[in-house]
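Engineer: So, here come the structures, one by one.
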Structure I
Amino acid sequence: MRFLGRTCVSLSKCCFSLSFFLFASLCSAADLTGNWVVAQPNATDGTIRKTYFDLKQDGAKITGHIRVTQFYYSIKESTGGPDAFTLTGSMMDGHNERTVKYEGKLVGDELQLGTRRNADAPLTSLVAQRAPAGEGAYPAKLPLPALHKVPDNGLARTPPMGWNSWNKFAGRVDDAGVRGMADAMASNGMKEAGYIYVNIDDTWEAGRDAKGNILTNKKFPDMKALADYVHSKGLKIGIYSSPGPETCAGYPGTYGHEEQDAKTWAAWGIDYIKYDWCSARNIYSDEEMQAVYQEMGDALRAAGRPIVYSLCQYGRADVWKWGPDVGGNLWRTTGDIRDTWASMTNIGFKQDQLAPWAKPGHFNDPDMLEIGNGGMNDDEYRTHMSLWSILAAPLLAGNDLRDVPQNIMAILTNRDVIAIDQDKAAKQGSRVWQSGDQEIWVRQLDGGDRAVAIFNRGAAPAPVDTQVAKLKPGRIRDLWTHKEEVLEAGPHPVTVPAHGVVLWRVK
């Protein structure tokens, strides 16, 4: 550059301007400013997952945004520069802050990056290339419709029953697996017990064609043919999407294509849609949520096929108060369940106050069943099944139905317990008594019967005298032992197993 400077002085002032431009260009080459993309091919489904880093370097400070799967982070902290830097992205997820951290350096024209899922996890290495300015930017907010009431679709007069792929298979779900589940459900007694929906969760999506139609990835080569196969078994099929640009796993959502996608699903023969808030949080506020879900409710109604509408937005914005108004048949009231006693009980026993909002065609949804996935014992799984039935909750199995142990099948297909869940009065039960780890819940049934569940959340067997619940005398059927006896006035002690339940139908 010193040589260029001397040459420019001897030639003309314009040469000085040229040398300054070249100097600036060489300096900017070592700057992190720019739009960067990490493109990761997924060999399983044929898609390419992209993470964008839109960065601006100002001295030792780096600002901008990181877009990864459903999340859109603003960079709130940074250190260093091209030779070695760290980035901390932050976003609000409801009332909780979510963060992501990267470390890296600029090598040539590549960003070499590393990130960890948590502090103890190994470093995941990534390489980012420069991308055109604006690529990967979050879309602008589209206008929302004025609020109105979507007519009831007449479906799901009792809580939906079936199977969902996520709890067991997550992103490993594919066409062959879904066909296998349909085969199993149709032959192992689950269909006869009332389980009819075979629901595909996230990761079936690819991109869109030139006309904007949603495409399936190579795990699902022909969704219409798959739907026809499931229907041939006397079952129904469900699918998954999000009102945001991405689903929870980072696949294409319906954003800006609501009517188009609803018509596509109807043409495929879809009978059930789980609609997950996910990346919509990055565009809309919770106050706008009702209008967002109403938009899909209208689209489903216009699609010309009966489709059960499941709202999945984790109980935000008091969804139980407006879920029916947007055409919803069920709405999630909690975060995601896990296959643990702590997760299941923390979710299930918090549903008491929502009982007034359940009615035929419209149900509170405390998430899918974990029965059979191995994280709990049989007494705990019986508690899971009993509590969900007292709650008039959807019963969506989440295990591998192709190889179900007899003890697990007995829990999932207990007709007496299922009859409580499927009672046509569709009244959700509620807690009537609690003392420490012991609780009694009662559900009023059609025709005057009552379902009574005596729960023991403690780690040791416990006696409970059911007269504390002020139950009227009547004939009792124990729904797990299938034995009958008479409930008379006065003391009626029962011993409840650790983490277990005694479930009665009282005439």
Structure II
Amino acid sequence: MSSIVSEPLFRRTMPLVHALLKQREIWLALVAVLPLAVLLRHAVVANTDVSWGITMAEKVLAGAWPYVDFIEPNPPSYIYLYVLPVIIARLTGLSPELVLDCLVFIVSGISLWVSGRILLRAKLLERFESAKLLALVMTVLAVLPAQTFAEREHIAVALFLPMLSVMVVRAAGGKPSWSDIVVAGVGAGAMIVLKPHLALGLAATIAMAAWSARSWAILVAVENWIAFALVAAYGAAIALVFPQFLSEIVPLLRAIYLPVRRSLPDLIIGRPAIPIWIITLVALALLRRSERYDRLYGILVAASVGFAGSYFVQGKGWPYHSYPMVAMGLIALACAMSERRAQARTPLERGGWAVVAGALAAATLTWMNVANSLTSLVAPIRQIKPHPTLLAITHDISVGHPLVRQVEGTWVLGAPCLWVTSGALWSRAHETLSPEESAEIDRYIAADRALMIDALRRNPDVIVIQKEPADWEKWARADAEIAALLKPYREAVTIPEMLVLRRGGS
């Protein structure tokens, strides 16, 4: 009986397997890049925001309600992005971090496959060396993110690729299939749901596609409406399910979070992001210096410029904020380097471009891997108590995260750090405040202090206090109530930047 059932299945399956095995360039690209990407996940410091996101997801699954039981400046998509990995981790016994890495690899792979099929059906990949292009784009997606792997911006770029491909097809006068349109629209909408600022990149992409095709109908293409509908539904869900985000968090962001930003000169030359991006675009221009305008490169560069706008709008200068713009520039450079016509150049010139691309990749990898590591505190904290309850008195989210997960502890503070107090102090130092604004900031400082006092009253096993560059111990000891709550604690570990306190002991 089993042979009767399995024979037709075997006959149907083998041609597909045979076709896959014939795609040697795909397997070569996977073998060249994927092992390095996987190894890198074990070599870099765990991401701060991802760690806090997983912690929030665990709180939600334990019954906590966002913006009520804990404070988070980002919209709900940031929190619920990490719920599925936590659920799968609990079902499989794996760590949420490992599950999340696997899911991001899967999403990136599916996105590349879908995007490749969209372009292949439109015969827009024939001029490229497919193995080289795939390996280079995989490197941009899976290797270069380094420590920013699984950040919202990283996942958003992967989700955006099908829309990018559909826009290239439309700009070339092609008609994508309905399935391509739906996938592209959902992916673009999901990108904006994850990070609203990235709408600037989508808008620039659509506008350039319309200009390239000289068809303004592209501005109202179906995939754009799908993306818009998804974002509108998300906005409505926030208003209905999480009204506290609009009533409490948005005013807090306006008063405390948004004003804290780097100066324009610092964003341009004080951080590596813009120099890397500009050099990438200059390299692209030089590599294609004798070529006429090409829709593919025009759309990729437009997307990159739009994402650069989101980098400046946010104004923080953090590495992951710059990833979308740098990634789009590097993907454009990857396309130029893998064009078949480039093989006509001399070996010396080809080697020179390989060096340039390697240098840009190394610079991007280094920039994306900028992170604060407190791994040296993991062993001492584990010696204090297995699975401790823990909090940190600091303005820096990276002090407590991923440290609390590395020691397999429980975070007891209703916020990732004292970011509200820190932002309030910054506003007072850098802005002229009206009496009303000053009173509002006082209320936010008091609410942040109340969160800290509530956490201290839970008698956490371990408290990590930042000493440099800001002395938060001095701040804590100057508050009579907080100082009294710290009296049962004794010094356990001291390093120049941090003080670790344990409850009780000699």
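Engineer: Where does the value 1.5 come from, among I, II, when distance in nm of label points 7 Å out along Cα→Cβ at positions 81 and 105 is the thing being computed?
Structural biologist: I
Engineer: Out of I, II, choose the structure whose coordinates give Rg/Rh (Cα atoms, Kirkwood Rh) equal to 1.01 when calculated.
Structural biologist: Source structure: II.
Engineer: Suppose you compute distance in nm of label points 7 Å out along Cα→Cβ at positions 65 and 361 for every structure in I, II: which one lands on 4.0?
Structural biologist: I
Engineer: Another question, if that's okay. With distance in nm of label points 7 Å out along Cα→Cβ at positions 289 and 377 computed per structure, which member of I, II shows the largest figure?
Structural biologist: Largest calculated value belongs to II.
Engineer: Using the calculated result 0.00 for FRET efficiency 1/(1 + (r/R0)^6) of positions 249 and 353 (r between Cβ atoms, R0 = 25 Å, to 0.05), pick out the matching structure from I, II.
Structural biologist: Computed on structure II.
Engineer: On to the next question. Starting from the value -20000: which structure in I, II was helix-only ellipticity at 222 nm (-39500 (n - 2.57) for each DSSP H run of 4 or more, over all residues; to 500) calculated from?
Structural biologist: That value comes from structure II.
Engineer: Taking relative contact order in percent (Cα under 8 Å, 6 or more apart) from the coordinates of each of I, II, which one would give 15?
Structural biologist: II
Each value in this text was obtained by applying a stated rule to the coordinates, not by laboratory testing. Just so it is clear, the model here is predicted, and its values are computed rather than measured. Cβ atoms are built from the backbone, for glycine too; each structure is taken alone.
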